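Nothing in this text is a laboratory measurement; each read-out follows from the coordinates by a stated rule. Just so you know, these numbers come straight off a predicted model, no measurement behind them. Cβ atoms are built from the backbone, for glycine too; each structure is taken alone.
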Structure I
Amino acid sequence: MEGYPHRIVRQGEAALEAIGQDRYDIVISDIYMGDVSGLDVLDAARKSSSETEVVIMTAQGSVETAVGAVRAGAFDYISKPFAVDDILGVIRRIEEKGRLLEAATVGPEMAEDLPETEIVGTSPQMVDIYKKVARVAAIDAPVLLLGESGAGKELVARAIHSNSTRVQAPFVVINCGALTETLLESELFGHERGSFTGAVSARRGLLESATGGTVFLDEISETSVGFQVKLLRVIQEHEIRRVGSNDTLTVDIRTIAATNRDLREMVRTDLFREDLFHRLNVFTISIPPLRDRLGDIPMLVSYYLKQYNEQYGRSTRLLPEALDQMKRYEWPGNVRELKNVLERALTFCDNNVIQPSDLELGMPDDDPAGPPKGSLDEMEREHIIRTLRETGGNKKKAAEILGIERRTLYNKAKRLDIDLRSV
């Protein structure tokens, strides 16, 4: 009735045969059809053409079948019985996706030739970091990494280890701010049997286990002054003593420390030992916040789109307007926040094309949606939205109340910038 060219088959086997004979933009399939299931049809359709979108419908919905369908690449999952408007809404979302993909979207292709590393960027600040990593990786002296939370300090530490002669040995990460002083000492140095309540057997510490490799001490600024004395001995003498033991053990480790605080100020206020600071501060690498290298965002976006598309079996892209919004954002959480924002947007965007509203960055749009305040168009827009809300989003009922055809309602919604999916 809506004028879409279509073909109907009544069995799963017939659907597989039809998919083998021709290419379809959209496949709408039940999930339970005997020997051939809707998931089999979904698999065949996706193999036939990556551009074919599949909608799965079922009267026996469950979390398991929904998850299975979405993971296999279904565009949407509809429970029966459904209103005709619901399935038409899904089809129009697929059409909208096609129109969006015709725009100059951003995808994973920019990151195709990047090496296997999460340190991404070509800004002068990042090139300087690459040079420093190459230099310090060749020696065994301690390194201090400075930078805000989420800027990538651990990634730089891993890069130093990966390019050093210790690459075949362990890389051990220790978050100094996540443990109490007593637990931290036991975790790092190990303990002897009976050294404290619950120590039923002797245990090697992380420093002993890391012999030959690299130890990354994250949030080094959160350690107590008393613990810093013991840590200084490890770095200077390469010796440790297990909790409850009088014997010292030699450990061959390379130390990389990181902090997001001003250690010089902490030294001045006696919160951090000056001798440990100077021992750690042999080589310092300052990692810039993302807001200072916004030019790297397109490559970062491409890199993480590639990563998440492969991980979730998606083919998601990003509208240029969304990328522009990301380049205007301050990114207080740095690269870690960018990763989380992209993963969330990719997971919940309706049509595999991330739009500005999918990013949820809390930024005002450059151009306010809808017609100017006080205009006749605005009054009509508000009346249509109010009617849709009163009918629970039912377009057919809303059109009847408004005295117009349903197709006219869709045309008005497009002209007046009404998002029918969110009303």
Structure II
Amino acid sequence: MGTPTTAPVRWDEDFIQDPYSLYRRLRDEAPVRQAIMPRGLKVWLVTRYADAREALADPALHKDMRQVNELFRRHSTLEGQTELFGQDLASHMLNSDPPDHTRLRKLVAKAFTMRRVELMRPRIAEITDDLLAGLAGQHEVDLVDSFAFPLPVTVICELLGVPHADRDDFREWSNTLLSADVIESVQSAARSMAAYLSRLVGGKRDNPADDMLTALVQASEDGDRLSEAELVSMAFLLLVAGHETTVNLIANGMLALLRNPDQLAALRADPALLPGAVEEFLRYESPVSHATLRYTTAPVTLAGVEIPADEFVLISLGAANRDGDRFADPDRLDISRAAGGHLAFGHGIHFCLGAPLARLEGQIAIGRLIDRFPGLGLAADPGELRWRNSTLLRGLESLPVRLR
């Protein structure tokens, strides 16, 4: 990433594995800077906390997916790239502006209630304990595959009413959609997932159950209901966001603790620190590295830089959460830090609806894991660990640990 500050930032392997060095330079020299993403998309990258928070809540930055593909065709630098994302899974609230967003979020909020999440607490603890019992007696495991993935995917599948047997297919589709650079693979995974979710929604309509997907099918507001396309897209959003981000929260948080044994010891000594520790994990190694794309319809000024109309804006949550103007000594893990105000869940009208569930799972998972295995340690050199090739997520491919 040795390009001069006037040239666009280009994603490469060094940036994927260590984005923070570049983020520091950009915050100092060019906090709003043009960049070219792996699939050839030109964007404006925002890296300072104050600018990111402003941009996340700015109604002049739009998210309507109906306009995104047209702009994508205009801004992609690669041949044959005709759309960023298919429409089959795109009709959800994260890809919409008011008044559509207001309507969709109100309907989903009727199904995704705090009460429904809190009722999951005993079941989350039970799933966690079952997974930890399955690890007992093993010397070394991959914490991602054996714990950080199966916990949240089981929780979200049970919450929505997705058959347990289907989770491996779902994980493969999700991983392809969020990580793959090959457009044909992304489109194939999107078609497969859309067809599956359409069948699942149809089944809930014909045979209602006590789950959130049935609640979404039945949710209404003044006679308004989610359409078939909206139900499929919303199921996709909740399933993907409901497990991918929490996988990263658990694994990233554990890596941070294992690399900072003083912080791990402090958390073991005082479990009351756990809620605040989870907020620090979210800030320190944000599970979502960048917010989903926004675009301008008229010139917008950020940090003194005028972004023209019809341009994409990419807000770096990971960079904002390491901004020293907002968080003192930001590259240091401090579980006693007042980390409130971090942007890991976004900000404004698109603030993550599932934040309470992710926080609950993170607290239960990490708290019980470090209690069950007091000698837990890394089984690999930290420099050998690899981060997933994704412009959206910040997650480990694997996390080998010793259980003692």
Structure III
Amino acid sequence: MRVLILSVNYWPEVTGIGAVTTYRAEHLAAAGHEVEVCTTFPYYPDWKVPQEYSGKLGLKERRNGVSIIRSYAYIPSRVKPLKRILFEASFIIGVTIRALMRKRPDVLLVVSPPLGLAATAILLSRLWSIPYVFDVEDLQPDSASDLGMLPKWAVRLLYKVENAAYRHARLVSTLTPSMRQKIVNKGLAEDKVVLLEPRMDDSFIDLLPEEGDEFRRRYDLGERFLVTHSGNMGVKQGLDVILDAAAMSRADDSMLFLCVGNGSDCERIKRRAAELDLSNLRFLPLLDERDFRGLMAASDVCLVTQQQSVSEVAFPSKIVTYLGAGRPMIASVNPECEVARITRESGAGRVVEAENPQALLDAVCALRNVDLRKAGENARAYACIRWSSERVLGQLERSLATAAGTAMSPLAWKGFKP
């Protein structure tokens, strides 16, 4: 099967859509399929292109059996609505031109956002007479509406684009059962919407306490109780709740809040933390693989935070990472969202009201006073069952083969249970 993937994010990006698309593409290549990825230059979550990629209009690379075709896109240093539109438009134009130069594939896997990539999918699908799978990582129109990020006319336009993307797709895929149901409720047939969940990084099963000890020494963290938020620092994450909880507990020097990563809201959050003079909160940049393993091994409790208005529009991949690493978790989120349901279902931690710093701090203190080993064991066991690589990536290959109408490799059937 020849697969062409269109995605704005890819390796060497290690968070969010980039990480998901990379392991999917590399799995398909390892299973014997011919895989190409049309993308842009890495920029996320720093919103800055690394020096080794800057100044280029295009580039071809190959990694782990996958051909990577990069095209130029305008990357704004500060992400505002108009600049984001320009960024997405430039990417869509560039990736469309590059894709048109590729050999005709058997199936397209189109990753959204950006939602406007649907126009490219429909064009290529008709030109080549091939099907496409529209993979929804974020319900962009719902997100824009919930957060008030765009004027009403722009949101209405996004919904029209979304409708066209779904209508012309052979299959629509998404990350969680609740996101799937939300898409079905937009008028799609049940059998047209499939679940392609994120996968757990199996290497986290072997985390060692010594890795955490080394990390603590390297960053001079001592024996403090570490409360960690890792990953994207954007508007939807509502990170002010962490700063406010840290301010409420500033007298307790035995506990440290650690914010690791970057994103569009990072600089504002750092400025506010400096204004509050929070000695019990530290920021670290994105970490390499060794340090990130150390971070997970060292963290006592991990945080997932979202604004109250964010519900079933996206699924933070950090949850899979936290649970796979066996970390107890506190979810400061909408109580009816998928994140809250997983936290309760797994027995991995506690759910508290979104944007409520006192509730967040109370949950941290409560977990601190219990044996965290059971929550960690629950977390890892749940992740191993729900997000194992064998189960998740097998479903990916089956879905693409179904869309393309081709036979599946033996790897796709391994461990398959109808």
Legend entry - Source structure (of I, II, III) for Cα Rg over 2.2 N^0.38 Å, for residues 162-353 alone, computed value 1.24: II
Legend entry - Top of I, II, III by distance in nm of label points 7 Å out along Cα→Cβ at positions 114 and 386, largest first: I
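If we compute distance in nm of label points 7 Å out along Cα→Cβ at positions 90 and 202 for structures I, II, III, which one ends up with the highest value?
I
A value of 21.4 was computed for mean count of other Cβ atoms within 10 Å over residues 138-145; which of I, II, III is the source structure? Numbers along the way, then the final one.
Numbers: I: 18.4; II: 15.8; III: 21.4.
For mean count of other Cβ atoms within 10 Å over residues 138-145, the value 21.4 is produced by structure III.
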